[in-house]
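Read through the structures below before going on.
None of the figures in this text is laboratory data; all of them are computed from the coordinates on show. As the structure is a computational prediction, the values presented were derived from the model and not from experiment. Cβ atoms are built from the backbone, for glycine too; each structure is taken alone.
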Structure 1
Amino acid sequence: MKLVYYCPGSVGGISDYAYAQSAALAQAGVEVILLTVATGAPQSKGFSCISCLEDESQPVSSSSRILRRAGQCGRIRRNIFRLCTYVRSHQIQHVILASYSEYFAPMWSYQLRGLARSGVHLSAILHDPLRNYVVGPRWWHNWSVRSGYSFLSDVFVHEEVDRAEISVPDHIRLSVVPHGPFDFCPPVESREEIRLRLGIPAGAWLLLSFGQIRDGKNLDRVIRAMRDFDELWLLVAGKEVGGVQHPLSYYQSIAEECGVANRCRWISDYIPSEQVGSLFAASDLVLLTYSSSFRSASGVLNAAVQFGKPCLVSAGRGALRTQVQKYHLGIWVEPDDDKAIRAGLHQFLQVGAPDPLHVEYAGENSWQRNAEMVRDRLFSYHDP
């Protein structure tokens, strides 16, 4: 049992997932060769790591939108070429893509279709089943989605999905696997120390928005809701996405307009794993107030579970909603609703969060279970 795991990114939930799953697959008896970028190569965890890819998680530097798009497309094409070259030269039969992607797929998918025709089995982790972020004309988006699926035999998701709704072709096998927990270091600072350093009162109720700063998290709605709760403070920690997403300054201006800027703290950068625990230790409630278009699982939820923090959660129908409601991991509110967010915050302050079922959640959502299911699916072709 041998496979190449293709991960052309260095930061973010997808790369963290790829490293954790590669380690779990190795423990499950699979020989894993991780193709990744130089800055993203993790220390040895039972699998081989080859740093030969360009980092697709970093923006292309250019003042021209056209040049940025051309740079992104060129980088993807070069990475796919490196993948195909490695697979052919080493006679690899199985490849897992760290995530399904349709971006510029008509410009590079033909390379992977060539691999598939030669007998290579290609699969992908579908983190975001609903591909509703449209780049360019609708016809181009639809063509891109079809091209992104055209070479795949297996797709792994974290929740039962309607194949027709997410446009997965009939020739692809869909398998549901759990999203394992990310293993972060214990806090290096105490709750009191980090609050003192950030200028947050010891008795304040601190909301934490962790991870990439992007529009779909409804951070603007939370900031506006803070006007009704003088005891609430907000810590935003994560890197700006850029592109069409609002920058951090947009949310800072809303905080100024609402008169809550003095109760907001901003860390606009990628957070190293050894610092994550301290941020969660300082917080009281983790914000996962996604819009209705969010239909996937959340790595931040796993971090909140690890550090014993409840969440305020909204999202579309999918893995995140199921997990939160099934295991009582926080307060669920309807997505994209200002009144619902205020009601959720009021409930937390007055009643608290539900008693979580952490033991049950951990037992059913482990990397070991994830890896065994992926291994059995990929290396058992007699299954229907």
Structure 2
Amino acid sequence: MLDWAYRFLISNYRLENFPPGCVPTTRAIRTLENTLILPSTMGLHDANGKPIIGSWLERGPETQVDYPFGQPKSIDAKAYLAEAQELNEGVFLPYCNLNHFGHLLTESAGWLWPFLDKTKNLLKECDQETRLLIADLKEDRSHHENVARLAGMPIDKVQSCVALERPIFCRRLHLPVPSMINRRWIADHHFEAVQRLTDSHYGITESERDELLKISSDPNLSDKIYLSRSQLSPDHRLLIGESRLETELRNRGWKIVYPELLSIKEQLRVLAQSQTIAGESGSAFHLLMYFGHRLANKSVVMLGVRKPSRDPRITNFITQFRKQSVGFVYFACLGFKLRRLRQSKPTADQTPMMDRQMLATPRWIASRIDEFSRLDAPNRAGDS
């Protein structure tokens, strides 16, 4: 199809064009009595063997829950109870991954929020024998050392369920209600959790944080930046022909930023100093959560696929930008492009990569991105 014909298929959307999101649960920590924790479990069971809903990682809307690590199932608890060791008090996290940037800012911060405020840390109210149990896919001591540091507890009190030799019967177990559920909702206190987790994990000082927040609150910013994926390694999703788009944007006064080449402090400073941020949808936009509601006159132009429903991750960005009152344009100018694998017979562990391709020329797409950046506060929607 010719370029001009594709243009008729390209649309743009504002926040009001997307349906209202789910109402988040308020800040809360559940305390469960008589809980069974199995070796290698990804969730909890009660003493009768029934799965405890809310203790398994969930994604998606409540009407169509996705359990990424398997559907919770009932068990015959008697045999497990007979060999279980008893624990008086514990804390359980269904998910915690500090090694994946996107999930660190979303689900990991969502479960860790009760431990990130050093003045109100949940573990300060627990006894000294309390253990922090994490539903992990593998044992990783260095990861647990980071979790222990964040939670303010000794490393020997942090344990992966995959490393349990026997079931645990816990008399009193604390289970956070997450501040964010992927593709469902984001609570207001999630932004605070992202900021504290980022500060602690990446070594950002209090004075550096205050300076970043002050910059991001300046209503007179004018920088326009494009977050590029063109320098990412081939094992990441790519936008085909992105370098040509970068050239066109530079000619229009845009700065091209390669997030993976910058430290987190440098990324935060670039985001804080910018008035308009554009790029193909990805985790780099979630770093804006660091600033919470301290954003002044910021706009986001996100390049996405022609039918937004085909990219369910967009739900997270819509929810985030509604809460942050960020001006938002979803520019549906991309299509999917299946990447050919190098081997004629791919191995079983290889998943074909679904790259993105532009549905019009880089020049035309760049001109539209620039037009969106010049709109006066394109959308200042409030919370959904």
Structure 3
Amino acid sequence: MAQSVRELARAAMAAYERLESFEATQKIRAGPIHAEARVRFRKPDKITVEYRSYQDPLVEFEERFTGGVEFVADELVGMQLIYDGRGTWLYEAKNDVAVYKSGRVLYSPLPGAKAFAEIGFLRDLTRDFLLRDAGEETIAGHTAHRLGLKPKTQHRSLLLKEEVFPLEKATLALDAETGFPLRITYTPAGPSPLSLLVGSSTSITIEYSDLILDKVDEERFTFAPPESARVFREEQVPKDALEETLPFSVPLQVLEKDVGYALYGDRATVTLNDEKDRAYALLTLVPSEEGDFGERTRHVVTLRVGNYLSRNMSRRRAMLSDQGEEITIDEVSARFLDRGALVKDQLPTEAVRQISEVGWEQDGVYWFLLGEELEKDTLIEVATTLVQAQSK
């Protein structure tokens, strides 16, 4: 006798509760976005990801426009990402560099969605969704039962937490033998980050293949960097601790006094090696409250600085060298680039923004200053303040 829709859902829920771990090849498709990775998962929340391919036109555009992408596709492919439930190790075997970051950092191509190895929604299938029978199909030789899903509500308030269901509808293809979701297809709800990115009519498809259930060892989710590796750890450092943390100086007081820009949030993101002698930092600078800066109140300046070149900084340096204008700042050679002009023809008129960057090297420290809605002269004024402060 064929199982009812509710029985199929309950069987999948029970299978998830029994499941301790799995390994699979996972593919994600959403319009022009495509990613494939070998993933491992172990309850309650440990994941490893090894990308095999990664394609995201939005990331490519952002890299050209603002340079704000930490890793581009070619760098992610081949990288090991190990999330141990508290933080994430990123290991580039090619360059023998390991970086530890707090939290779950897996660079999902679906913004705002924990897409990798994420099947926890199975726990509450009958509670959260209206269900319908969508027939059967064969996927890679496996018989799969298809269930249509629709959220019972888009938003649920539970006093101390909020639940949001960012989809209009979904279809699960559940393996008839194991209850594992071999394919998940859903349409994002609008407005949501995904619907704005791919459109409300574009389906997102996640597929799992080459499954191995309950045979992933705990050791897979721990990482010990090779002795030869350069090891860095990322942390949020308060403004008053920057001077003692960084192996180089960033003259924040001079910036605020001379050009009126202060550290946003009074914290910077610092990535420091274990020997404490190599580091790079990301600082967001905004007009300080003191003084009258008029139109400057809309301006943001991003500073990346370090005596070690991160992947992001290396790409900036190459782009400035290749396409930037050579300038001199207080006898220091620098490069200026109008990033906004590079993508002007790819944006509607109302979306065009003034984005420019200036970069230089001084006494073994690399500086990259990006200005949003800032005139060239103003950006160079900020850069000049930094150069002069370092020369003293």
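Some points to look at:
- Computed 1.4 for distance in nm of label points 7 Å out along Cα→Cβ at positions 140 and 220 - originating structure among 1, 2, 3: 3
- Structures 1, 2, 3, by percent of Cα pairs over 35 Å apart: label with the highest value: 3
- For 189 (volume of the Cα convex hull per residue in Å³, for residues 156-307 alone, calculated) the corresponding structure among 1, 2, 3: 2
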